[in-house]
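The numbers here are math on the coordinates, done by the rules we state, and not lab data. If you're wondering where the values come from, they're calculated on a predicted model, not measured in any experiment. Cβ atoms are built from the backbone, for glycine too; each structure is taken alone.
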Structure 1
Amino acid sequence: MYPINYFFANLRHVRAISRIAPLLLFMMLSSCGESANTEATTPDAENAVTDERGPNNGILLRDGEFVLELAIFETGVPPEYRAWATVNDQPVDPEDLDLNVQLTRLGGVVDDIDFVPTGDALRGDMVIYEPHSFSVSVAASYNGNTHRWSYDSFEGRTRIEPAVAEALGIETDIAGPAVIEETIPVYGRIVANSDDVSNVTARFDGKIETVAVALGDYVNAGDTLATIESNQSLTSFELLAPISGLITARNASGGESTAGRVLFTITDTSTVWADLAVFPSDLPRISVGERVTINTPLTDTPITGTIARILPETASNQAVTARVVLDNPDGVLRAGTWVQAQINIAEHEVPLAVRREGLQAFRNFTVVYAQIGDQYEVRMLDLGRQSAEWVEVLGGLEPGTRYVTENSYILKADVEKDGASHDH
């Protein structure tokens, strides 16, 4: 395979093959990912990091006849290192062994772990926090000799060159404070604003000579709706539109008598109502003036408004109607459309939050991908309050961390390609 930089030396070539670029780029990620498997990096062939597992399911580190088993122990305690040693297959007394392990994490943070004897094992003096992804350096001193090993134990980590990340649309943000909105989800529908509906009758009864409008027509105030011959004067007069709006009902045809009935209904659609069903348990939490975000199939983006009134009646399903007045200058919002909405009832300022769109699943954790240089690695999150846009972070991420927001699924796919093993 050509080096990945070959394909991105000139971005004009990327544009020229834009139709196949996404597939090509994703395939090339295979040359960028870092495996989660344990890999020895020591130059000394005798100091071997093996794929074998010891009796405690730990990794085996060999130096001649000296063997150290190192495992992360998580049963009933926070994750911590435990170690056991043998010489010529005979157990070494933990009191006779000095052990130090250094974990170098992405970004250069080093966990320096010393060990104390505990029963038949040595026990590390530090919790091994997630992710368990680091370069490991081990120094074990026994009987006047020091044995050293170094190896990588990565998980949830990958490397993507900047040009590739840009082409794939990977975007990042800085984790920091945010305002979490507490909302109540509700459903409802768009209805006509009955405050702006005019039922038109003839001032004088008579015979309808002509009708100038049809159902669904838009009229301006002062437009002619019909011509009527008065029964009293036998002269004709024009019936004019009192407001601008849509003809939403027409009960007039040529040759008919007006007979005192409503001939036309005109609805001003420049505003409409969103009638939202609020159930009794939520009713004490809402009030007039609360902000509402409404999603409809008629608009590409949500619409915002405020509760104008809470109706006194209770519907047959025991819901109470919260009414929101919405501007509708283009007539896009049509009466009868069902909508989903969020009523904002509180706002909470939190010191640390991430955008919801950046969240991914990793093992049994919810994570974001932290970016350090051209490397990306999972950060396991403890989550708090949530809104449509933000999620509060209670632990697992340092403030100021740059993390992936857009297209984080690409990183998830690349990590899973290499295997999301939890290997120690």
Structure 2
Amino acid sequence: MSPLEAHRARNADPDVLARIESEIADNGVEFIYYQCVTLTGRVIAKVVPARHLRRNAQRGILLHRTAITDLQSTRDGELLGGGASAAEFNALPDLQTFAVLPWDRTVARFFCTLYEPEHLPEVGGTEFAGDARGLLARAHRRFTDVTGLELRSGCEPEMSWSGPLIEDDTRPGASPAYHLAKLEAMRPVYASVIRYAQQLGLDMIEGDYEDAGQLELNWNFDRAELTADRLVTYRLICRQVAKENGLRASFMPKPVTGSMGNGCHHNLSLWRGDVNVMADPGRRDVHLSEIGEHAVAGLLAHAPASMLVMGQTVNSYKRYWDRGQFAPTALDWGLDDKTRSIRVPAPGRIEYKLPDASVNPYLSHLLILEAIRDGLDKRLAIGASVSASIPTTLGEAIHAFAEGDTMRGALPESTAQLLIDLKTDEWARFCSSVTDWEHMMYEGALP
């Protein structure tokens, strides 16, 4: 039985289908989004009338495979991901992800797992190599099979809001962080985001106002795949709330020169059953067990090669240039210093600060798993020096990933090369574009 056939068999469970049909009837659901996630973390979907649930539980939806690279064409006109004549992929819904959208209960959604179409010789019915979400799920299962451990994570998504509610009247040299009056001014935003998120299964725990127009709203940690799904869902919620309030919501990593960037710190822990194996109460100097130390060492050792995922845009690297703004500036670790790449704020928990707000959480967690596994396998030492540095541009990050065997090898080779091609084209487009900064510097300055 192929992986596609096995998924169809799971989707034929009459009890599960009956439960979903009951939810559809109770909420008056008319339409369902069948959602997929691209390599850059964008959500793509088709809409299907809800009455076709049983048909689409078996058939799924079909999308052209170049959708996985956002239907991006290179500067030379080449459609990335297979070209115009490439076969479609089959996206089959994961029935446990069914949820009704709280802002319009006539619409619901599924996340999908992606497969090669059955008619293709040799690979028909196998997992689609470009499915970042599916890659993470399978990688985590392999990690657990080898180590007996589960990766749990919680993300801290910072984002910028702009529009009528946002006023920046902070005096020079001061910060509006934690300012109650500014948080209260954005109550229509945070209240709607939290309410919608709770209805979609996110256990919201706390949030604050961090910089001009910047909010961070957090939810409880969980298994890595669930955290990734929830981060993608959270972004869609923010887009909806922005539309309802006449605002613009942006996860751009560095929206304004000289101001705080938008990070997405990943808080990580390793569990064996109900025990956090990274905690060791007897080692207060580092807050970590030996397993935790090996995990930190692995993350630092592979950080340069992972940056193509942790900071996937040209803009991402502007965040790492400014000292004093709590973004990491070097590959190091510590307990309380917020400029470290890795902070250990509490026993048994790692705060991995390199990912920014634009990150694809499926790929970030996938590379985190591989880096930690390598650290555990080699029993890497936390005190060992890291000779490499954080890439300072997207171009440097592309090179580091291409040359990094462990991080590149965490992805199927075809997907790794596709990611390189996609981001190489993005870097080329930036390098060939004339910016406002160049006009300011050179337009009237040269004789």
Structure 3
Amino acid sequence: MTNDTCEKTIIKKVTWRLIPFVAAAYVLCMVDRNNLGIAALTMNKDLGFTATLFGWGAGIFYVGYFFFEVPSNLALQKFGARRWIARIMISWGVVSGAMAFVSGSMSFLTLRFLLGVAESGFFPGIVFYLSHWFPERHRAVVLSRFLFAQSFAIVVSSTISGVILSTMNGFLGIAGWKWLFMIEAAPTVVMGISTFFYLTDKPAQALWLESGARGWLQSQMNEERERVEAVQKLTLWQALGHPRVLVLGLVYMGLVVCSSATVIFLPQMVKALGVFSSFQIGLIVAIPYVIACIAMLLAGYSSDRRRERKYHLLGSMLTMTMGLLGAALFHTNVVLTVICMSMVVAGYFSSLTLFWILPSAFLTGTASAGGIALINSIGNLGGFFSQASMGWLKDRTGDFRTGLVLLAVAVTLAAVVAFVIWSQIEVKRRLSAQKQPQQAKAGTT
């Protein structure tokens, strides 16, 4: 076989071993995080929650997430992925199930905060973990397949959660939203236990690969790390304080504020546009995420095939802007609102695929673990502000238009900054590539 054929064979085997498993885990993560939006259709009335209080409860998840994100990813680097990711999944499964026992505002806020603490480190940990298994030239497709789980999860969650909410309501004298939390949390705990036995921390330890394949893959990852460090090698503390890391955190915040607000409030937006059952709302909300599943896979494939990142990312983020503005403009029409929100969600998931290649383009090792976690924690803190402000604006104005316009401004600014950062990285890579032959030539004279 040619070298290219051997590489494709190895990458395919690693992909089939890792991606379905971590994607399934991410499906459970998204279900347990976002089922609150469907539960709110009856929970808010049962508990007397206003849109403002609900927004605070939905958003406080990200406060817990923010403070424990970096420590969690550093622990993953120290203890290994299989141990730490297993711990994360078991913890968030238990807390998510406990949401069924919410009885008032204090227990609601407390459990949502603890859910953020428990889940912190999972997503950046998986992104960091995959960067140790797949060379950058394969990473857009790989990340799109992993992140496919997020959009697929919301399709599944919206549909199944709607069914549970409507069919289980009153069973054994228990409200439907309580059943929703308990039923959807159980698989997470089970899979968390299996994670400990299934994942492999590094390519060199992968006994399910042939010896030659293990050696080739580990050498590829080592060479990639050396190329990145030839441009600039950062320590953990340098990475945590690096301007590019902090700015990327703000860029990611622009993405997260749009996603978190739309995921949580879209069911309520649809409910306000007509007389729909919980099951029907679940089906309608699933439509944008079905479209997003296709869009993100196409974006990842196109980006890897063309070896181009920045214009793909810019186009995806500006698609979000157009969708948000359209949703604000056509807010009284359910069909046009769903079409516009489909643009938002498709642009968001396509952007994620391309955005998370950025940190590993200039960070390695512990600096990469800490930097990715910090970027994710800063970005997810935006989820708190977006959900709290969307609820507050809804109570003040009576609809979601003002919030949607503000989200459009945020993602547009983020798109411009991300484009500039990718351009800077490309320039530094070219300069480094030009210097290496000159240095080699100087060393032989």
Structures 1, 2, 3 compared on Kirkwood radius over Cα pairs in Å, for residues 164-403 alone: the greatest is 1
Answer label among 1, 2, 3 for the case where helix-only ellipticity at 222 nm (-39500 (n - 2.57) for each DSSP H run of 4 or more, over all residues; to 500), calculated from the coordinates, equals -11500: 2
Ranking 1, 2, 3 by volume of the Cα convex hull per residue in Å³, the structure that comes out highest: 1
For distance in nm of label points 7 Å out along Cα→Cβ at positions 228 and 300, which of the structures 1, 2, 3 scores highest? 1
